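Some structures to go through are shown next.
Every number here is computed from the coordinates shown, using simple stated rules; none is lab data. From a predicted model like this one, the values you see are computed outputs, not experimental measurements. Cβ atoms are built from the backbone, for glycine too; each structure is taken alone.
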Structure I
Amino acid sequence: MSLPDHAYAAVSSSSPLRVKICGVVNLAAANAARRAGADWIGLNFSPPSPRALDPPESAAEIVAALGHERVVGLFVNRPVPEIAAFAQRVGLRLIQLHGDETPKEAQLLASAGLQVIKAFRIGDAEAIAQARRWLDQAHALTQGQVPFACLFDAFVPGRFGGTGATLAASLLEGLRPMMASSALRPILAGGLTPENLAERLELCPARPWMVDVAGGVESAPGVKDPTRMAAFVAAARRFAASRFE
């Protein structure tokens, strides 16, 4: 399964380092993120998060305004039929699984016409091994078509992202084979900010396909700051221009 042709314009940015701004809570913030230069906008549908979209159905106007090729819906341990039905209702095509979802669940979502991004919360070497096993199983089930991309976040007990924690350099090194795989479209997350992005990328043993930020571009939990969003995108573009081109 592959993205429709018109979707590649958004994911194939002219920069070799793409940017996703996650945890956008309304249309105004989504438009500000787009103006800042974000390639993808993330909508959070995990209610405990201060960045959860409320009401969830307001996702429809954001998808309509930005286009489904730019908007990612983030879910944590929700039933497959619920995700698929909701995505169809609001027009989502890109789905990020940020919990303990199985390769089989990802396959079922892909079979429903969705592009699946799988997030892995990495806290130790065993978590890296588990991520490899998950990917091996998903590839076997789907002939390598799932996931469309994979995201690497820092593990914090009892939390599913948005913690501000960063990945240790030793763990980044352990992720080298996956981070170096263009087929996996690796996304680097975990405590990124405009101020530390270049430093975090220097520690990365291979070039990520995309960087993902949520709290690092906020003035308060859930409140996106247009100036910080623009600064983050500029930092990503600047680093890419100096290292990747």
Structure II
Amino acid sequence: MAFSTPSPSIARALAARDYNEPTPVQAAVLAPETAGRDLLVSAQTGSGKTVAYGLAIAETLLGEAEFFGAAGAPQALIVAPTRELALQVHRELEWLYENARARIVACVGGMDPRRERRLLSDGVHIVVGTPGRLRDHIERGGLDLSALQVAVLDEADEMLDLGFREDLEFILSAAPETRRSLLFSATLPRGIVALAKRYQHDAMRIEVANTQGGHADIEYRAVRIVPKEMEHAVV
């Protein structure tokens, strides 16, 4: 199966990066029967899920259009558990949407919130951020979700493990009920299923097997640490 995207600008971005064949999660998320649907996807980190949902939301935001219109309130929101992941997602979406002339803003903890508010006020198409920082911008009136068409929760299980449930519920409640919601999680514990039932509409559940048993480019080692050295260990 080759990549198929109706937007010429997205197709050019994929070709420039030599994206020819989709990964299993990309093929599953982009299957014809998923078009316009809310999705609950079980997929591991490193499976290509960022490009998967980047392409999925492109169908919602662009359709067959080549370029975005004037920037204003965000049309898409991606929520990630950590600053590092959010910035990585931001970089991925930057190249994917560069030809489409998208304005993409990252809002993450540890960065200057005043600069983020200025960028948001200048108009944006896509916002990527961490739960706490996004909630802060919403509460202060800097982030308007009234025009949101699609929301993505990336690594949702980790966000719940880190205690972001209330922030996620606040963010999703601030978005229009008509939005499309894509939820990606390595595992689907009870809390994730409950979140999906509450904030998604007739979601299609997709499970992608991890055929590599981990990241192919990462070497895994177990290191035994004696109790007295635990404080000084770096994992």
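Structure notes:
- Between structures I, II, the greatest calculated value of relative contact order in percent (Cα under 8 Å, 6 or more apart) is seen in II.
- Among I, II, structure where mean count of other Cβ atoms within 10 Å over residues 116-123 as derived comes to 23.5: I
- Ranking I, II by Rg/Rh (Cα atoms, Kirkwood Rh), the structure that comes out highest: II
- Answer label among I, II for the case where semi-axes √(5λ) of the Cα gyration tensor in Å, for residues 28-155 alone, calculated from the coordinates, equals 23, 17, 13: II
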